[in-house]
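Here, each number is a calculation from the coordinates, and none is a lab measurement. These numbers come from a predicted model, not from an experiment.
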Structure P
Amino acid sequence: MSCKSAIGVCYGPRCSDFGSRDMAEELRQQGFEVEDLDCQSLCPHAPAIRVGDRFIHRATLEQVAERAEGQVTADSV
């Protein structure tokens, strides 16, 4: 299985409380490469997940997957 895109997931306490670790596991199961990040100091915007060089604030699984899929398409052009 090839990885679709690298995604960085904040594992800080606040983001973890808002489900970032569960999202990271689900993204891995969907075939994405996921990097566990130390706290990114984006606590008011938890969970914070990086796709490429930008963070998604108050991220949902759907937003992250959509952005990551779009990035793969853009990178392959």
Structure Q
Amino acid sequence: MAERDISKKRTYVNTDLCIACGSCVMIDDSETFFMDDDGFANTKDNDLEIVEAQMVCPTAAIFIKTLEEFKENRKSSADDQ
């Protein structure tokens, strides 16, 4: 399996902020977003910057970051709780 370029930005959903409105799924032509079994938006593994989905999210639950930035953000969010 080829290694992924961790410096490349990707689109992620913070499911703690997601309200399951589905706006990101509706606007996403790449079919990267989906509604998970709990009814919240999530993303498949991707190397995309889906700015349109980020713009329509009413709770700012969509992030476009490198893998390292995303992991650091999740870590600091968990530390805050």
Structure R
Amino acid sequence: MMKNTWEKVFEYASSPLHGTLSRKLREGVSIQVNEGKVYSKAVLFLGEEFVRITEDEDDQKVNTYYNWEMITSIRTCSKND
């Protein structure tokens, strides 16, 4: 399992959210898990057995859960400097 590698990728793309165990995507960075939806303004929670990605969509909080063992790819995107 590549959990340690995926954790590093998520940590690179985000920063800690003060006072919580969650992480917020860095400004200008977006991520895509398993060639699925691209998240650009999301909050991540890196649990022991799952990853939760929370985003605001149409005045609702939408949570998407990923099993660490089922993650096969993560794409990060950011602007050139």
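The table below gives the values:
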read-out	value
For helix-only ellipticity at 222 nm (-39500 (n - 2.57) for each DSSP H run of 4 or more, over all residues; to 500) computed as -8500, the structure of P, Q, R it came from	Q
Highest-scoring label, criterion being relative contact order in percent (Cα under 8 Å, 6 or more apart), among P, Q, R	Q
